[in-house]
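Multiple structures are listed underneath, in structure tokens.
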Structure I
Amino acid sequence: MKNCIAHYAILGPDPLCKGEYSIASVRFSDAEPIRNWRNQQISALRQHQQLSKASQIEYFNNVVAKDFNNDRPKQVLVRFCLEGHLIGYGGIVHLDWRNLRGEVSFLLETSRTKDHTKYSAELGVFFHLIKELAFTKLGLNKLSTEAYAHRAYHVTAIENSGFQREGVLRQQTLLDGKWIDAVVASCLRSDHENIVK
């Protein structure tokens, strides 16, 4: 990423850790693996076409990097690592600083999504870390997330991570000719503080 510091100023350079897992500001070197995972898992995302290398580089340079210096970025994207090795990414997008809320995104390396038990455990670790980031570092009050109902294991993992279901958006997206519902769930800072206690 050009002409900027190498991390979100509001996060600082140090990762947040839980055991051998950590999250830290996304890096330019993460762009290509993230692009591949997004293209491989397009049915799980609000993405309607394959991402090209050029479009991904442009996005990282002109969108992601420009937010690094902002004290109120539009989104905070983080790399998710196990023992320092990149295994996924996600973050808080659609940040609303006036109302202190944002939407959690999460994507795990494609090969790691096959074992649903392991996937659920790693999503749980990521969500723990992202809640720490949101409520402790950023001072947010609410996180929400939206998951497509055809990925029941993903929805269950979210709810097992301290997010409460708020409702179902019926026939929210068209996937392979079929209408798919989306489940909306959220976690408040007070929910997280009660779990931590």
Structure II
Amino acid sequence: MLRATRKRRGHAFLAYLYDRKGRLKEAEQAAETAFATNNETSWPAYFAALKSGRKGRADQLEKFVLGPITYVDRGSRPNPRFDLYQRATIAMNQGRTDEAIAKFREAIGHTPPTWNYIDHEDCLGEIFLKLGRADEAIAEFERVLRINPNYPLARYHIAEAYRSKGQQAEAVENYRAFLEIWNGADPDLPEVTKAKTIIAG
């Protein structure tokens, strides 16, 4: 049982890492392996299918993501931040934008567990950025950076928001700060290569 749990978590984490590297096919494979081990690990498979444009597969997995939560979080109730984030993402995928924003906003109202590898603190800012609502995105990323000035992706995304507004100087300043904060990141990460390209002109 313990070995199966570790294997499932390992594949789920691999899916996240492959996704961060832009290796979507490998992310899907790892996520599907985790899901096959235990169908409660449905979120990585849903998210990987969504990122790869496989809407049919994402729709198949949705019922598992939205199903009842049966696991415990280190002896206590699961943190609602993750469930709300997942439901918000599904709502966004289905075009229910206002509902999605409300759920993302509710999600960040819950304190994330310190042990998890991702906290989704910048999820609302990312959605504003995707919707082209740059000023709201900037305000939200500034909130994140007040909590943690060394949050690299918040710094990267605030640079993206400034760039979308045509404020190149502010964008470059934040791309530089992003690279300084994340100076140990893999050099082939999409965000790192893009930031370096833009700074180089």
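Given 24, 22, 17 as the derived value for semi-axes √(5λ) of the Cα gyration tensor in Å, which of the supplied structures I, II does it correspond to? Considering all the candidates, the number was obtained from I.
Of structures I, II, the largest value of relative contact order in percent (Cα under 8 Å, 6 or more apart) belongs to I.
Distance in nm of label points 7 Å out along Cα→Cβ at positions 62 and 86 computed as 2.1: which structure among I, II? Structure of origin is I. Computing helix-only ellipticity at 222 nm (-39500 (n - 2.57) for each DSSP H run of 4 or more, over all residues; to 500) across structures I, II gives -7500 for structure I. Computed over structures I, II, FRET efficiency 1/(1 + (r/R0)^6) of positions 6 and 22 (r between Cβ atoms, R0 = 30 Å, to 0.05) reaches its largest value in I. A value of 25, 43, 25, 8 was computed for P(r) over Cα pairs in 10 Å bins from 0, in percent, for residues 94-141 alone; which of I, II is the source structure? Among I, II, the structure yielding 25, 43, 25, 8 for P(r) over Cα pairs in 10 Å bins from 0, in percent, for residues 94-141 alone is I.
FYI, it's all coordinate maths here, none of it is from the lab. None of these values were measured; they are calculated from a predicted model. Cβ atoms are built from the backbone, for glycine too; each structure is taken alone.
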